[in-house]
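Read-outs: derived from the displayed coordinates by stated rules, not from any lab. Owing to the predicted nature of the structure, the values given are computational and were not obtained by experimental measurement. Cβ atoms are built from the backbone, for glycine too; each structure is taken alone.
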Structure P
Amino acid sequence: MNRLPACCTPLDAHWPLPEPLPGTVFFSTRFDPALLAASDFQRSAVPPPASIQRSVAKRQAEFLAGRVCARAALQQLDHLDCIPAIGEDRAPVWPAPISGSITHSTGHAAAIVGHKAQWRGLGMDLENLLSLERAERLAGEILTADELQRMGAIDREQIALLVTLTFSAKESLFKALYPIVQKRFYFEHAEVVEWSEAGHVRLRLLTELSSEWCQGKELEGQFAVDEEQLLSLVAVGA
């Protein structure tokens, strides 16, 4: 049995989003880089890639926490004992029949996995909620012209949530679609068309990624806010 690193809390399988995703396994953990021990990688049987060995404690702790969640999810889904490697494109390398996503933000990491036969793409992203001032400053970099126009119609106290959600949902969209289309795209290539405080979000592609994933194609996502962090998920069904 692999032991937890000293910097991580026990893994939590509680589903944090509005709609459960059938056939998937989700795990999260809290971590503290200040508690990272030199023996943590060995203790938890997670071999650190060279790039991680050279990095600061914060990056080591978030990598370790994310991989521990991913391994536990793979073990529960398919009795697989493996740690997703870092691919040349920096994305996690999952076993061939499996879709997955790993995310982390300040002190919090999570992973989700499912079978490609059921979920072709899974994209999950965790972000710290922006302050209102920062959200207003970054809105022009994250939001399209149409999104900025729609932002003008909402109450000012919702702007921080909207900009954080737009950033996170587009990150989740990229993580879900990139393994399928093998093509990079950026914030200006998708837009949030609709969202609700109940945790539902609809996105639309503004670029041609493939014959299937064409301009105008819409996808549903979901999100939840907890302790000043926003978690979003975009799942592409088989």
Structure Q
Amino acid sequence: MTVERVLVVTAHPDDVDFGAAGTVAAWTAAGVRVAYCIATFGDAGGFDDTPRAEMPVLRESEQRAAAAAVGVTDVTFLGYPDGRLYVTHELRRDITRQIRRVRPQVLLTSTPERNYQRIAPSHPDHLAVGEAALCAVYPDARNPFAHPELLAEEGLAAWTVPEVWLMGGQRADRWVDITEVFDRKLAALRAHVSQTAHLGAGLETMLREWNGGNALAGRLPAGRLAEAYQVVPTA
């Protein structure tokens, strides 16, 4: 399958960068157009005394800088409240809107399945956005009679996404070597100052451990770094 366009759907700013920024950097370097759809502004995140009222604007700015570090300029925020994301008709419609706008061959999102080996990927918002994104892929986005206002009022015709890549789960069957673009992944995550500054040099150490472990699981050569996904064909 030729991939020309990819849509990434996540719950919070920085989710894509922890899970997939290396893969995104590789895609954009190859000329693939990548767009981000982020359900919340991440206003419940952070590790300092930044006033809560300032957090949405701050985290939006950080995410746009992180996106630029890996070659992405198309970033849409849906504005749902952080920590209160649920699989609603409205969320499915809003993700469907982005699918029909971008018309991607691949949609990358969080797995809707809880990871019992490592709990961090299983934030309730991550699970909800993954489930809502899968519902938007099938059946919503491809069904011209689902969310009819998208076609009638916005001219967004039905679109079938052939493949979904799920990050954060326990059923990985695709590993992407990110060794050559790891510096761009690191730069993207460091752009999220409110979320990663407290880690200092430990951020790089942590990422090398995670991505090195992924590479070993994917049977890549020693010393390589990788991001891992479960790939779901949907067409």
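For which of the structures P, Q does the calculation of helix-only ellipticity at 222 nm (-39500 (n - 2.57) for each DSSP H run of 4 or more, over all residues; to 500) return -11500? It traces back to Q. Looking at structures P, Q, which one was distance in nm of label points 7 Å out along Cα→Cβ at positions 15 and 215 calculated from, given that it came out as 3.8? Going through each structure in turn, the value belongs to P. Among candidates P, Q, the computation of FRET efficiency 1/(1 + (r/R0)^6) of positions 151 and 183 (r between Cβ atoms, R0 = 30 Å, to 0.05) that gave 0.60 used structure P. Across the set P, Q, relative contact order in percent (Cα under 8 Å, 6 or more apart) reaches its highest value in structure Q.
Could you figure out which one of P, Q the value 16.9, 54 for Rg and Dmax of the Cα atoms in Å was computed from? It traces back to Q. For the set P, Q, ranking by mean count of other Cβ atoms within 10 Å over residues 135-142 places Q highest.
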